[in-house]
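Some structures to go through are shown next.
Each reported figure results from applying straightforward, stated rules to the coordinates on display, with no laboratory input. Only a predicted model underlies this, so the values are computations on that prediction, with no experimental measurement involved. Cβ atoms are built from the backbone, for glycine too; each structure is taken alone.
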Structure P
Amino acid sequence: MTRAELFDLYDSPAETRRAALGTLGPQFDLALAVTLDDWHAAHELAQVDETPVGSYWHGVLHRTEGDFGNAGYWFRRSGNLLAALVAQGAPDPIALTRLVQQDGPSAHTDSLRTEWVIVAEKSLISHE
């Protein structure tokens with residue numbers, strides 16, 4: 001799936017995203033659960049995924065829930081992946097978390113969308 005297709009999927013109706021569940025591996029299911037506001041399923045997937053990508057998604061979940069300190073912990077646990085994602089164009093997740101805490105998520109929708117696409121792309125690569 002290309003980055004453009006991931007942006008399209010992110011912007012698609014919930015039923016389209018829901019239909020993609022179970023097709024591209026558990027990390028991608030975690031990414032989709034985030035967009036579907038299915039925190040229970042997303043958190044269950046994140047808790048069993050001890051990879052750097054799983055840790056990153058775990059941080060996304062905690063940031064979305066407003067648990068900003070715990071989000072930072074999980075982002076830091078993603079280790080070298082964090083720098084690699086930033087190098088690929090993702091916003092720095094710790095800085096983005098501070099901005100979301102300060103301004104609210106609606107002030108940073110473009111950055112959150114870009115982050116989702118780049119981390120989802122990494123989730124797909126991890127599945128291959």
Structure Q
Amino acid sequence: MNPAPPLACSLNAQELPLRLEEMRTLANAALLSVAPDGGLRFRGDEATRRRLDAVIAAESRCCPFLSFDLREQAGALRLTIGAPEGGESPAWDLIEAFAGPERLALAVSSTEGDRPGDDRG
């Protein structure tokens with residue numbers, strides 16, 4: 001039986017800011033909305049899908065404990081990022097990297113309680 005991967009990103013201090021900028025640039029160009037559960041809705045065009053597929057592939061290498069579900073939904077692309085117990089914080093950090101702190105706070109505050117599955121408060 002293989003041990004569970006560590007619940008931490010393996011990017012170094014030089015790589016992480018570049019990846020975060022890549023996500024923000026993509027979101028600035030194509031993010032349509034953020035659901036209270038952290039689901040990210042993007043434009044449904046082929047260029048956006050290719051960029052999201054590339055980010056998902058890269059994130060799957062550095063954060064193998066996260067799960068990524070990208071699917072077409074009502075003419076848009078919905079990205080859901082999942083995490084095992086104990087990995088919620090890095091998952092929400094990624095969602096925030098796409099959405100930005102203000103947009104994420106607005107989406108999450110539209111429902112009662114804090115971030116789903118997040119006990120940080």
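Taking mean count of other Cβ atoms within 10 Å over residues 76-83 from the coordinates of each of P, Q, which one would give 15.4?
Structure of origin is P.
Looking at FRET efficiency 1/(1 + (r/R0)^6) of positions 28 and 84 (r between Cβ atoms, R0 = 25 Å, to 0.05) for structures P, Q, the greatest value goes to P.
Assign the value -23000, calculated as helix-only ellipticity at 222 nm (-39500 (n - 2.57) for each DSSP H run of 4 or more, over all residues; to 500), to the correct structure from P, Q.
P
When distance in nm of label points 7 Å out along Cα→Cβ at positions 36 and 52 is worked out for each of P, Q, structure P gives the greatest result.
As an exercise: distance in nm of label points 7 Å out along Cα→Cβ at positions 4 and 68, calculated from one structure in P, Q, equals 2.2. Which structure is it?
Comparing all candidates, it corresponds to Q.
Here log10 I(q)/I(0) by the Debye sum over Cα atoms at q = 0.11, 0.12, 0.17 Å⁻¹ was derived from just one of the structures P, Q, and that gives -0.35, -0.42, -0.86; the source is Q.
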